[in-house]
Every structure is written in structure tokens, then in C-alpha cells.
Structure 1
Amino acid sequence: MLGNYTFPFGQRVQEVIQRDRTPKRVFVLGVYASAVHAQWIDVNNKTKVKALAVASEPYIFWRGDRADEIIGQIDIPKSLGKLIPANNQYNGSSGIALDELILEPLGLNRSAAWLCDLIPHSCVNPSQRKAIINNYEPFIEEYNLPVPSVPEVPGQLTDNKRRAAILNEIIESGANTLILLGDKPIQWFLKYYDHRWNRLTDFTHNEDSYGRFHSTQIRGKAIQLLPLAHPRQIAQLGRSSVKWYEYHQTWIDQSASKMF
């Protein structure tokens, strides 16, 4: 169970899980939940932080909608400036990539997909931690601001209990196809049930082998695996690999529509 963690300016870190529990055709496994990011502008109208995580995403693989409403509900002392939605690339970009670059090419939409993350809540990465230390913490005492406590990305992304919970979700979903987004779901979930694979490159040796089905059994349940690159790669979000982007574009153009 998630502890009482908070973002800068006081919003509580929430678990973000699949809401629609009806049977699905595919089960999508990502890494960890994203967050709602705000641009922090000071009283001199200068950007203090261009993208500060300030709230849990409102639903899993959020598409960035209602960011202004969510951020508008967060209190910030007037002398510290204001919060506005960060650039679109920081809010909902992975969710849009999932829809437009994976599900839609397969002829599917979210009503056919059960979504899950290895870690079902936001984590603070090194760049966010640096932004908090440099720009937020100096004001905590003076303005009596909430002390942020978003968990860091752990070295171990799952344990036996979490893997069992994910497996239970797969069974509950009724899906026979497991879409794995990048290396981490393979390393921290699949390999504990099938030792043949440890990373995406174990499935994909060249462009022709990318985005193919592979068969496995997980605790007696027959599963069709579809390992794909992470949304960061296929949508070129921040630092990304040209190779995986090009492999995925070819898969969209030549293969995806024929798979279901």
C-alpha cells in the first residue's frame, strides 16, 4: 500500500491503476506512472522551473487533458509566483504515444486494453530531485511549504508481491496478449516467469524481427507476447534511440494493422 507521500506544494502521491475492470484483448505493461507537470513562473515573470511534477496523473497513461484545471487547484504563495501547465511534451505525451503509435496501428483503442505499470505511482527522477533541491527547498521554512517526499525510482522495480499483483491483473483482464513497453517490463516482470528473455534486444535482432508475437506460459496461462520499444523511444521524447524509432515506424507501416 502506498504511503503518505507528497509532491512540491502539497498534492498527495496517488496510486494510478486501471479503472475499467471489464475483460480486455490486450494487457499493456509500462514502467512507472507519470505526473502532472507545471511550469513555475516567479513574480518577475521568469521561469523558475520549466517542468515541475506537482500531482499524480489523473488516470493511467494520461493524455494531458485538464492539466490547467488540475494545476489551478494547487495553492502557491503569491510572492512565489504562479504555476501554469508545462509544455505538452511533459504532460500526457506517453499516453498519446501509446494510443497513436501502438493501439491505433493495431486497430485497437483503450476500451480493448488493460493498462498497468511496474510501479503504480509517480517517482522522482534525478532531474526532478535537482529542481526541488535548488528551487523549492530554499523556500520551505520561510513559507511553511509542504515538504516533498515523492519516492525515488527504486533500484529494484518489483518484488515478489508486486509481480504477483501484476499477474493477478493479467488474469483478471482476460487478455491473452501482453504488450511489453521497453526493457524494464521484461527485466522486472517477464524474466521471472520465462528466463529466455531479459531485454528487448533478446527479441529483436533487426528491423524484420521487431514487433513480432512470441509465445510463453506464465503460471500455466498461455500468453502471446508483443515486446515493443518504450513510448519515449517511439515518439522521440527527450533522449531517445533513432534505431528504435525507425524500427517502430517500419512496424507501423508494414505490420501492425495485420496482427489482430
Structure 2
Amino acid sequence: MFDDPRALFDIAGKSAIVIGATGSLGQIASRALAGAGANVAICGSREDALSDLRDELAAAPGCIVPIARRPDSESASDAIVKETIEAFGGVDILVVASGVNEVAPAVDMQPARFEAVLDANVTSTWLAVRSAGRAMIERGRGGKIILTSSARGKLGHPAGYTAYCASKAAVDGLVRSFGCEWGRYGITVNGLAPKVFRSPLTSWMFTDEPAAQATRENFLSRIPLGRLGEPEDLAGPILFLSAPASDFLTGHVVYPDGGYTAG
């Protein structure tokens, strides 16, 4: 039994790292965690965008520290964790929200481009998780790890998405494998696989332009809940997976997609 259900969702004072913090998903994660009182290390390659996000989150209850790095090497990934520990004293939560895509028919795609997508979406994710996980294991207090995947890790696509689909399926595999391997340490590892949600990249789909309406209707015909996603539809699952409420959930991918992948 629990005395106060609110404690199940309390992450105030926790220390979080958000990889890819200036991207659409990363911004949602950063805002949600900071708004809930966590101290957040926002990580990315663009210092100007990090500065803007830090300024936006300045009024949040927790501390915000920008780290202009990507986990594209072992040393860079370790440095992100080291700087976070120096700032906050430890790492409780890791959100990996970075990723790239390369759209091309499989017969035309160059192997180097395929490998670049896997490096960015899979290898960098593995490096970030390994570095943060080492720190969590050494500290001995458990931890929460959330990897952003995609519905395309489960579903194929007919228009040149072989690299992206393969990379996100690999991320789903990392979720399951890390979840099994690190459960003994009290570390939960879960995935978040949205479909279409409102962001700067998809804002055109929410307009009244004929092309936007056609695209929107195509998606809506396959979404049982009858609407496209909003940022808060992702913020909720992120907070849940970061909080004590999800302590008995690991190795799973959550699909905040309105039921798109259920059909």
C-alpha cells in the first residue's frame, strides 16, 4: 500500500540528462522534467539553441545546465555524464531524444548513409545509456532510462525508410536488453514510440491547406482516438516513466500514438 499517491509521480530534486534536448521530443522532455522540479542537463550540438532553451526554462523549480555535446563517441558520452554529476551530484534519469533519418529507396541508398543513420540512432544511444548506466550502478540508487523510438520500429514503410525503421527496431531491442540486464540494479529502461504529434516539423499538417488536410485525414483514418498528438500527450508518459509510478515497468516500449499501432 502507499499513503500518498502523489508521491508516485514526484521527481522534484532528481537529476536528469536529456540528449537531443533542442529537438522536438527533447524540448518536450526538458520542459516536462524541469516543470516537475527535476534538475536537467540539456544536451545538444547547437549552443545557441541550448542557450534559448535554458532561458525558457529559467523559471522552472530545478536547475538547468546546458552541455554542448552529443554522445557520438565514448569520451563525449562519458563527458556528458561527468559534467552532470559535477553539477547535480548524480544521474537519476536519462532521456535519449535524438535521432536522424535518411529517406531513399533501398536500391539507391549508399551504405555509408545507411550506416550514418544507425550510428546516430543506435550507436550513440547505446553509448549514452552505457555511460549513464555505469554512473547509476556505481551510485547504487537505481535510475530511470527512457529511449525515444518510433512507430516505425514496429511498422514498415513503403517510401524509403529502411534505415530509419531498422534503427528504431534496434532501439526497441536496446530497451528490452538493457531492461533485462540492469533490472538487478533497480534501473528501469523503457521506450517511447510516438507517431505524429504537433511540433515545428509537423505544424504544416495542422493547417487548412489542402495538402495538409489530405495528409491529416489519411493519418486520422488509422488513429482510433481520432486526432493527432499534442506535446502533452508525450509529456505525460515521459513523467510517468521517470517517476516511482513506473518502478515495476521495464523493457517495454510505450506507444503514445492514439492507437495507431494497435490496428
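Points worth noting:
- Each of structures 1, 2 was scored by mean projected area of the Cα convex hull in nm², for residues 165-204 alone; the highest score is held by 2.
- Structure from which 23 was derived, relative contact order in percent (Cα under 8 Å, 6 or more apart), options 1, 2: 1
- Given 49, 17, 16 for Cα extents along the principal axes in Å, for residues 77-140 alone, calculated: source structure among 1, 2: 2
- Source structure of the calculated read-out (P(r) over Cα pairs in 10 Å bins from 0, in percent, for residues 45-108 alone, 19, 44, 23, 10, 3, 0) within 1, 2: 1.
- Among 1, 2, structure where helix-only ellipticity at 222 nm (-39500 (n - 2.57) for each DSSP H run of 4 or more, over all residues; to 500) as derived comes to -12500: 2
- Structure with the greatest value (metric FRET efficiency 1/(1 + (r/R0)^6) of positions 37 and 69 (r between Cβ atoms, R0 = 25 Å, to 0.05), set 1, 2): 1
Bear in mind that the values in this text are calculations on the coordinates, not laboratory data. Keep in mind that this is a model prediction, so the values were computed, not measured. Cβ atoms are built from the backbone, for glycine too; each structure is taken alone.
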